[in-house]
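Please find the structures below.
Derivation of every value follows stated rules applied to the coordinates shown; laboratory data play no part. Treat the numbers as computed from the prediction; the structure is a model and nothing was measured. Cβ atoms are built from the backbone, for glycine too; each structure is taken alone.
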Structure I
Amino acid sequence: MSGKNDNTEISRRRSDRILLLLGIILFLNGLGSGVAFPIIPLLGSVIGVSPFFISMIISANRISRVIFNTAIGELVDRYGCRGPLIWGLLIKALSVAGFIFSIWSPVIPGHLFFISRFLYGIGSAMGFITTYAFMFHLTDRSNRGSRTAYIRTAGLFGLPSGLFIGGLLSDYFGYSAAFAFSAGSLFLFTLLAYSLIPGDIDSTPETEVLGPVRAVRLALTDSRVLRISSANFLEWFAVQGVFLSTAALFVERIDLSLGGLGAEGMSGLLMGVMMFTKGLSTLILGRFIDGASTRSFFSLVGASMGVLAFLSWALFRSLAAVTLGLLLLGTCSGITSSPLLTLLGDVSRPELRGKSLGIYRVFGDAGGMLGPIFGVNAAEGMGFTPTYLILALVMTAIMAIILPLYRRERRDLLTNPQNRS
C-alpha cells in the first residue's frame, strides 16, 4: 500500500510540474498575443482599408474559432494534446509574421491581414482546448479546481502585460517592430513547448473515429455540458461582448474623468481594474474550490455579483458607483467561469473532453461575437440604462441555468459521499 501511495505522490508531483510549465507557456503566450492586439484597430490608414474592414479583421479570429472549435476538440480526443498544442503555437507565430508581411505587401494588404487573423484564431483555439484538455487529464476531483484557477490566472495576467508592451513598442519603434516581437516570442514559446512538454501523456485512450456531428451529439448527451456551455455563452455575451464594446462610450457619455484622463484613458484604466480583479478573484478562488462540496455554488454567487454590477451602471453615474460595478464585474467574471470550467472537467467523459471543451468554446465565442453587435446598437438606440438593465437580466438568466447544476451536485453528493473533496 505504501508503494502505491508513493507512486501516486510521484505522479501527482510530475503532473503539477507539467501544469506549472503549461501555465508559464500560457502566460508567455498571452503576453506575445497581447502585443499585437492594441495595434490592429489603428491600421486602417496604414494598409488602406475602411473602418468596417478593420472590424472584420478584428473579428476574423473569433469567426474561425466558432467554425473550428469542435473539430479541434475531436482532433485532441483522437490524437492527444501535445501535438495540437505545439501546432497551435506555431500557427499563431506564423500568423503574426503574416501581419508584418501584410503591412509591407504592395497588393491586397487588407485581405492578407484578414487571412492571417483568421489563421490566428485557429491557433488560438488549438491552444485553449489542448491546454485545458491537458489539465483535465492530469487532475482529478480533489485538485482540478485549484489547477483550473492557476491556468486561467496565468492567461489572464499574460494578455494585459502584452497589451502594455505592445503599446510601448508601437509608440517607440513602429507597428512592424511590435509584430516582430510578438512573432518572435511565439516562435520561442513553440520551441519551449516542443522541448519541455513530455510526449508520453495522451489526453484520452484510443477511441473510434467519429464525424463532427456525431461527436458533438455524443458530448451533449450529458445535459450538464449544454448548461455549462449556455452559461458561458451568456457570460461572454454580457461581459466580453456588450460591456467591453460599450465601456468607452459609457465613460464618454457620462463625462467620467480622473486626473485629467479622457474617455480613452479612463476606459483603459477601468478595464485594467476589472482585469486585475478578475485575475485576483480567480487566484483566490483556487484556494477554496477543491475543498467545497459543490462547484456551481461559486458560479451562482459570481452571477449574482454580475447582476449588481450592471444595476449599478444602469442606475448610477458617479465614479464610486462605476468603480464598484467594475470590481463586482471583475469578481463575477473570475468566480463564475472557473467553477463551471472545472465542473466541465468533472462531468465530461475522458474520451470526450476535447469535444466538450470545443462546444464550451464555440458557445463563448458566439456570445463574444454577438455581444458587440447588440451592445453598440442598443446603447446608441435605447441608451445605457435600458442596455445595462437587460444585461442584469442576462446575468439572472445565468443563475437560472446554473441552479439545476447546483441541485444535481447536491443530489450526487448525497448519493455518492466519496465525491466530497
Structure II
Amino acid sequence: MIHFDDGVRTLVETAIRVIGPDAFKEARVFRDAFGRLGYCTQNPLSEEKAAELQAALADALGNWAYDEGTPVGPDSFAFDRLWEAPSRWEVIDSQAEGAEPIYVDLADRRIVGQDWVVVPERATDARPRRLVFWSVKGGGGRTTALSVLAASLAAESLNVLVIDADLEAPGLGSMLLEEHLVPKFGLLDYLAESGLVAWEDPDFAACVATSELTHKVGSRGLIDVVPAIGTATLAAPENMIAKLSRAFLEKPSEDGDPITVRDQLRAFVDRMAQRRQYDAVLIDARAGLSEFSASTLLGLSASVMVFGVDQRQTFQDLSFLFAHLSRLEQDAAERAEDWRRQIHFVESKSDKGRDGADFRNSLHEMLAQTFYEADEEGANFTFSLTDEEAPHMAARIHFDSSYTKFDPIADISVLKSDVYRAAYSEFLDRANAILLGRKES
C-alpha cells in the first residue's frame, strides 16, 4: 500500500523507469489538493510513451494517481496553471549505491496553506522596520517579550505600532489597552470583511488605539495597538468563530483572481504602518504551523524572531518548518539577498545559572540537518557551531517569576526598565540591533 510520504518517490522512480534518466529535465511533479500526484512535462510525449507512463503511474500509485496517471503536457488545458504554480525542491535519495540524489520540482497545490509554498518576502531597510514574533508552541513568553520591547522603545521616545495577528488566541490588546480604550474593530474584522467591504479611513482608524501604560512609567514615546478583536466582537462573541472561518479564506478581486490571505494581511499592515511616523512595527504571530502562520512569517517583508524553550519537542517541531523552508525554490538574485538571514532565535525561560550552550547546540544540530547548507564550494549559508554570526546563536530571556502572569494593567512595574532589564537585556539588545541597527553589547 502506498502512503502519503511514499508517493513522490514512487512517481519519480516510475517516470525514470519509463522515460529514462532525463525524465525530470524539463518536467515537474504536482500534487493536487487531495494529495494525488501527477507528471507535468514541457516536452510532449509520443502517444505510445504517454500511454505507457499513464499505465505505469496508475499501477504504481493507485488512488494517489492524478487522472488515473495521465501525464500533463503543453497541449493540456491544465498545463499553464500547473507549470506556473509555486514550487519547492524535493530531494529523492537514490536506492542505488553511490548514485547521486535526484532533485525534483514539486508544485504542491492546496485548498489552504498556499502561502507556505511562496518564497518569503525579504526584509527591507525601509522604515519603519518590521519584526514578527513567532513560536512553534504557545506559552513561551513571546507576547510578553513583544510588550517589553515595545515599552523599552517607547522609553527612548520612539513610536511603535504593535499588531496582534494571533487571531485564534488574542491577548496583546488586552495586555496593553485598558478596557475603555479598546477600539471597535481589530485585524479579525478586516480579514473577515476583505473582498466584500472596501474599508475606508474611518474603518482603519477604528481598529487602533494608543496605550496609556507607557505614560504611567514616564515614557514619551507612543505604543499604538491594533488588537485581534475589538469591541464589536466582544459585544457579539457568538460571531467570533464565524469571523475566523472567513478570515483565513482567499477573497475574489475585481478581475476575478484570488487575493491570498498573505496579500490581505500585507495590505493591512502596509496601511496601518502609514498612519503616523513609526520607528518600529511589531507583529505577534499565531504559534504553530497553521496556514495563517505562513502569512505572518513569510509575507510581510519582516525580520522574524523565533521563540523556543530548551526542550526536545521544540527542536523536533521546528525541524518541520525549517526542512520545508529549505526546499523553497530561489533564483540566483534571491539567494544573493538571502531571506534566511532575517530569521533570528530567542531562548525563552532560560536558566540564569547556565550559559545557553545546550539550546544553541541543539538548535545548530537541527538547522544543520534541515536549513543550513552543506559546507562545500558555493555554499553561502553554512555555519559552524561556534560562529558568532550564526542564526543558532540565540539571544536569551532569563526566567523571571515576575513575568509568569504578565499583566501590566494590574502591575505597571513590569514595564519599568529597572525591572525588565534583568531578564530581558540580551533579547532587547538583539531586537534593537535588528530594528535600529545598533551594535549588541
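Just a few scattered comments:
- Read-out helix-only ellipticity at 222 nm (-39500 (n - 2.57) for each DSSP H run of 4 or more, over all residues; to 500), computed value -10000, structure in I, II: II
- Computed 16 for relative contact order in percent (Cα under 8 Å, 6 or more apart) - originating structure among I, II: II
- Given 21.2 for mean projected area of the Cα convex hull in nm², calculated: source structure among I, II: I
- Structure from which 5.1 was derived, distance in nm of label points 7 Å out along Cα→Cβ at positions 254 and 382, options I, II: II
- Comparison of I, II by distance in nm of label points 7 Å out along Cα→Cβ at positions 270 and 342 - largest value held by: I
- Distance in nm of label points 7 Å out along Cα→Cβ at positions 198 and 230 - highest-scoring structure of I, II: I
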